[in-house]
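Some structures to go through are shown next.
Read-outs throughout are calculated quantities, based only on the coordinates presented, and are distinct from any laboratory measurement. Source: prediction; values computed, not measured. Cβ atoms are built from the backbone, for glycine too; each structure is taken alone.
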Structure 1
Amino acid sequence: MEAMQSELSPAILLGIEAGGTHTVALCTTLDGQCLGRAEFGPGNLRLLSDCQLSELFQAIAIFCPQPGALGLGMAGLRDEQDAQRLRRLLSPIWPNIPLNLAHDLETALQADAPTKKIARSVVVSGTGSCCYGRSVEGRTTKLGGWGHILGDKGSGYEIGLRALKAVVYYFDRDGEWSRLGQAILRELLLNRPDDLIPWVQTATKDQIAALAQLVFEEAAGRDAIARDILQGAAATLAKDALACVRRIANKFEPVEIALRGSVFNKQPTFAKKVGSLIRSQHPKIRVIREKREGAWGAIQLARAVFSTSDRVEKNVIHPSRTSTPAPQASTPLSLTEERNPQSLHLDRLSVEDSISLFLKEDASLPHAIAAETSNIAHVVRLTTRALKNGGRLFYFGAGSSG
């Protein structure tokens with residue numbers, strides 16, 4: 001990431017798309033020329049404190065300190081109260097700058113918006129899933145967004161979870177551990193099917209969603225279980241997309257659907273299958289895959305308020321049902337993967353101050369490790385049991401000794 005020039009022209013737009021796993025910021029000219037792009041940590045409004053959000057925005061301000069307008073699409077933004085919270089946090093960092101605030105589904109919808117005004121919908125399948133659409137008249141609707149416990153049908157998480165459930169179900173029924181099950185054990189460095197029980201009890205949403213890649217690989221190898229899982233996911237996503245379309249357009253109106261999210265981006269054959277299922281039921285629908293990332297939708301929001309003098313957002317988008325609830329089991333990145341607020345300006349410190357900062361941070365380690373004594377002991381016991389039963393220990397660590 002490189003900081004933009006502090007003497008930027010006021011005719012510069014800053015677009016920010018903040019999601020549950022990472023945040024993307026774009027700095028562009030009014031005519032859409034990209035001047036810079038940077039990635040930051042997670043930005044879900046429901047999962048971060050005011051202090052964490054301020055640190056995120058301050059880091060972005062180093063990248064683009066003086067835009068002429070700012071568009072922000074943020075996961076977890078639901079209502080005016082949320083917008084007021086954001087304005088309070090943004091005001092000290094970008095004073096007197098027009099804002100346009102929305103949820104991240106709105107920026108996803110606007111990122112690839114055509115010049116012709118037609119009904120549009122976006123179908124998202126990544127770690128989670130959701131459908132969001134807008135009619136020609138501006139009426140919006142949303143399906144999904146209930147979080148992985150209640151929803152996320154057709155998402156990477158559900159594909160991974162269905163794989164786990166399927167391999168143990170067929171193992172119980174047929175007495176054979178399937179090829180998909182073998183691939184899962186290899187990926188997770190587990191020795192026996194029973195080892196899945198303690199693993200899944202502590203697995204995060206992202207870890208389970210990561211298993212979706214194995215399902216796609218085994219389906220390509222014609223594994224019957226994997227193919228069945230993906231057929232079900234594709235059918236669910238297509239049905240949800242069509243239900244969303246019925247709320248924003250009649251069967252004679254042209255409609256455009258954009259397929260977005262990591263599952264569609266990484267699995268073009270799967271995206272094509274979902275598109276075919278949608279078009280088979282609604283011939284007036286044009287299905288496209290994501291052309292530009294959602295942060296370009298935030299640039300569209302910024303452009304819409306560039307000439308606005310009042311420092312308030314032009315509109316906070318309110319779907320017909322409230323925006324995506326925060327997934328109840330998602331967790332922010334580990335502290336070791338986040339920016340340390342104490343060292344944000346490390347490049348400006350003297351050598352002596354830098355060394356003092358390093359020593360101060362290192363001094364906090366023994367206390368932090370001591371607080372995890374019970375967890376460390378639990379891992380040692382599990383490892384000992386695995387080694388006694390012929391298992392293996394894979395040891396990884398950045399900067400680890402030996």
Structure 2
Amino acid sequence: MSQLQNGRIWDIPAGPLGIVSLDGSREFTSLVNEKIVARRRELVEENPDLLNFKGFLRDNYQISITTNRFASGEGKVVINETIRGYDIYILADIGNFSATYTMYGSPQRMSPDDHYQDIKRVIGAIGGKARRINVIMPLLYESRQHKRYARESLDCAMALQELMRLGVSNIITFDAHDPRVQNAIPLEGFESLYAHYQLIKALLTAVPDLGIHRDNMAVVSPDEGGMERSIYYAGILGLDLGMFYKRRDYTRVINGRNPIIRHEYLGDDLSGKDILIVDDVISSGESVLEIARELKNCGARRIFILVTFAQFTQGIDEFDKAYREGVITRLLATNLTYRTPQLLAAPWYVDADASKFLAHLIETLNHDGSISPLINPSEKIKALVAAYRLKQHSGQTTTMEVS
């Protein structure tokens with residue numbers, strides 16, 4: 001059902017909106033909540049009839065919960081307010097290792113397994129009382145364990161199927177390592193979104209003198225698996241594309257992976273060009289730094305690294321060194337997962353805020369609206385780049401409005 005007001009169709013919400021923030025995601029969820037509150041106030045000014053929908057306009061859409069841990073490390077979740085008939089969105093940052101709990105008197109960092117277990121605890125505490133349950137895991141749980149090479153577990157597929165059995169209607173993630181993992185739940189709601197617009201906007205805001213032309217810039221994929229992402233960036237920005245091929249030693253396994261023997265560049269001459277390396281995640285960062293050094297050896301001018309998730313499992317010392325040596329110029333990542341204070345303070349790091357994007361997504365889904373414009377931001381990116389070029393041409397300082 002919908003209402004027509006001033007030429008616009010307002011879909012009736014699926015239910016009163018409720019956002020459940022788990023340990024490790026509360027800071028980001030607060031940003032999302034603030035933007036939803038501001039947006040709904042604007043909507044009510046345009047159409048006061050929206051106030052007829054139960055709980056449509058509130059100062060806070062976050063549902064109060066308590067996550068209890070026993071001395072043995074076992075836990076439980078308690079929901080402290082009514083959620084009957086609500087459209088619930090559970091936000092979980094499974095990569096936030098700064099969240100801790102105490103077990104047998106010792107502090108323990110929360111692992112992805114701990115975060116995932118808390119998602120299930122929340123669903124269990126809801127107990128079938130909500131109208132709909134949606135899980136938002138920007139960093140998809142076990143997304144790198146998505147295919148089988150030997151007698152090994154398919155953790156990501158099993159987790160997706162388990163969540164659906166528990167009554168989840170939609171699973172929302174960002175930049176899944178392999179989007180084909182959704183084949184594990186082909187008849188259910190699964191969306192892997194991308195923060196291309198937010199990353200490009202952050203880049204254009206941070207760097208006012210980019211020459212966005214194939215004579216001045218190029219996009220390089222760090223491996224064959226990231227080619228689809230790199231093709232999008234090259235196409236939308238009108239740049240040439242190159243790729244690195246990873247030669248691996250498949251006879252050994254180190255830290256759960258076959259070690260890379262060397263990177264081999266495939267592409268056109270890069271002499272004097274700025275380079276964009278785009279990827280889904282930085283884990284240790286060893287591979288991307290090796291690629292950056294190879295690119296500098298190929299004559300590249302400046303190197304910009306754009307990723308959705310910046311984990312830095314081995315710390316940032318090597319990146320500090322690479323920055324001092326002139327190997328990298330900037331690294332940009334979203335705030336969809338935890339970033340350490342050291343990373344946020346690094347002179348080479350740029351944070352891309354995705355909270356408005358996620359707020360818009362939740363608002364749209366709550367009204368059962370189409371998310372197609374969010375899935376494909378190509379026109380917005382083209383307009384952004386056109387405005388950037390115009391400001392450069394006119395000699396104005398390039399400051400892009402953040403969304």
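Which structure, out of 1, 2, was distance in nm of label points 7 Å out along Cα→Cβ at positions 208 and 288 derived from, given a value of 2.6?
Computed on structure 2.
Looking at distance in nm of label points 7 Å out along Cα→Cβ at positions 40 and 184, point out which structure of 1, 2 has the largest value.
Of structures 1, 2, the maximum of distance in nm of label points 7 Å out along Cα→Cβ at positions 40 and 184 occurs in 1.
Supply the structure label, taken from 1, 2, corresponding to helix-only ellipticity at 222 nm (-39500 (n - 2.57) for each DSSP H run of 4 or more, over all residues; to 500) with the calculated value -13000.
Only one of 1, 2 returns -13000 for helix-only ellipticity at 222 nm (-39500 (n - 2.57) for each DSSP H run of 4 or more, over all residues; to 500), namely 1.
Any idea which of 1, 2 comes out highest on relative contact order in percent (Cα under 8 Å, 6 or more apart)?
Sorting by relative contact order in percent (Cα under 8 Å, 6 or more apart) in descending order puts 1 first.
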